[in-house]
Structure P
Amino acid sequence: MEVAYKGISMKGGKIFIILSLLGTLGGAAWTGFTFYQDYLDMKAKIQSYTAPDLSAYDEQLAVLKSEVSMVLEEVTLVNDVATSLKNDLRDDIKTMKSDIRLQDRIIKDVETSVKEIDRQLHQDLKQLEEELDINIKKALSNPLAGTK
C-alpha cells in the first residue's frame with residue numbers, strides 16, 4: 001500500500017509509524033488534559049476548604065488540664081503530709097531510742113546499787129551472826145548463865 005499526497009508518496013510502514021505517533025501524541029495530550037483538570041478540581045477544593053470547629057475540643061482540653069492540675073496539687077499535698085509524717089515518726093523513734101538508752105542506764109545503775117546494798121546487807125548479817133554467835137558463846141560459857 002502506497003499513499004501519495006501533494007507529491008509525497010508514502011508506503012505502508014511509514015503510514016503506520018505516522019499513525020502510531022499521532023495516536024501517541026493524542027493520548028499524551030488527553031492524559032495531560034485529564035491531569036490538569038484533576039489539578040484544577042483539587043485546587044478548587046483546597047481553596048474552598050473550611051477548618052472544622054474544634055472549640056468544643058479546646059474547651060474539653062481546658063477542663064481536663066484544670067482537673068489534672070487539681071489532681072497534681074492534691075498529690076503534692078498528700079506527698080507533703082506523708083513526708084511530714086515520716087519525719088515526725090523518725091524524730092519520735094530517735095527520741096524513743098534515746099529514752100530507752102537512758103532507761104537502760106538507770107536500770108543498770110539501780111541493779112548495781114541493789115547488788116551493792118545486797119552485798120552490804122549480807123556482810124552486815126554475817127557480821128551480826130558472828131557477833132551473835134560470840135555473844136551466845138559468851139553467855140553459855142558464863143557460869144552464872146545456868147542459874148536463876
Structure Q
Amino acid sequence: MNRSSVRAQPPAQRPARGQPVNPQKLRTGLSRIWHAAGYSIEGLRAGWGETAFRQEALASIVLLPASFWLGRNWAEVALLAGTVLLVMIVELLNTGIETAIDRIGPEWHDLSKRAKDMGSAAVLLSLLLCAGVWAAALYTRFAA
C-alpha cells in the first residue's frame with residue numbers, strides 16, 4: 001500500500017464531529033424503514049447480476065410452491081421453504097464477501113483466497129442441507 005492511499009480525507013469530506021459517517025443512522029421511524037427497504041432491493045438487484053444467485057432464485061420459483069405441496073404440516077413446509085431461502089441468503093453473503101475482497105485489490109493474497117473459499121464452502125453446505133431435507137421429504141412422501 002502506498003502512502004497516498006492511506007492519506008486522511010480532506011476536511012470538506014469528513015463528517016462533522018459527533019455526526020455519524022452514515023446518514024442512514026440519522027433517520028428514524030418509517031423513513032429509516034423505507035430507506036432500508038430500498039437498500040435491500042438494491043442488494044437483491046446486485047445479487048441478480050450473479051449467475052449463481054439467478055439460478056437459485058429461478059429454482060426457488062419452483063421449489064417454494066412445491067414445499068407447500070410436499071410438506072404435510074406447517075413445520076415441514078417451513079423446513080422445506082426455509083432451506084431454499086437459506087441457500088439464497090448464503091449466496092448473497094458469499095457474493096458480498098467476494099465483492100468486498102475484490103474491492104481491496106486484484107492481486108492474489110492468501111487471506112483473500114481463504115475468505116472466498118470459506119464463503120464458497122458456506123454455499124456448498126447450505127446446498128447440501130437443502131438437498132438433504134428435500135430428499136428426506138420426498139422419500140417419506142413417496143417411498144415410505
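Bear in mind these aren't lab numbers, they're just calculated from the coordinates by the rules spelled out. In this text, all values refer to a predicted model and were calculated from it rather than measured experimentally. Cβ atoms are built from the backbone, for glycine too; each structure is taken alone.
Structure summary
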item: Given 1.00 for FRET efficiency 1/(1 + (r/R0)^6) of positions 36 and 92 (r between Cβ atoms, R0 = 41 Å, to 0.05), calculated: source structure among P, Q; result: Q
item: Given -31500 for helix-only ellipticity at 222 nm (-39500 (n - 2.57) for each DSSP H run of 4 or more, over all residues; to 500), calculated: source structure among P, Q; result: P
item: Computed 1.44 for Cα Rg over 2.2 N^0.38 Å - originating structure among P, Q; result: Q
item: Test item: distance in nm of label points 7 Å out along Cα→Cβ at positions 44 and 76 calculated as 5.7, pick one of P, Q; result: P
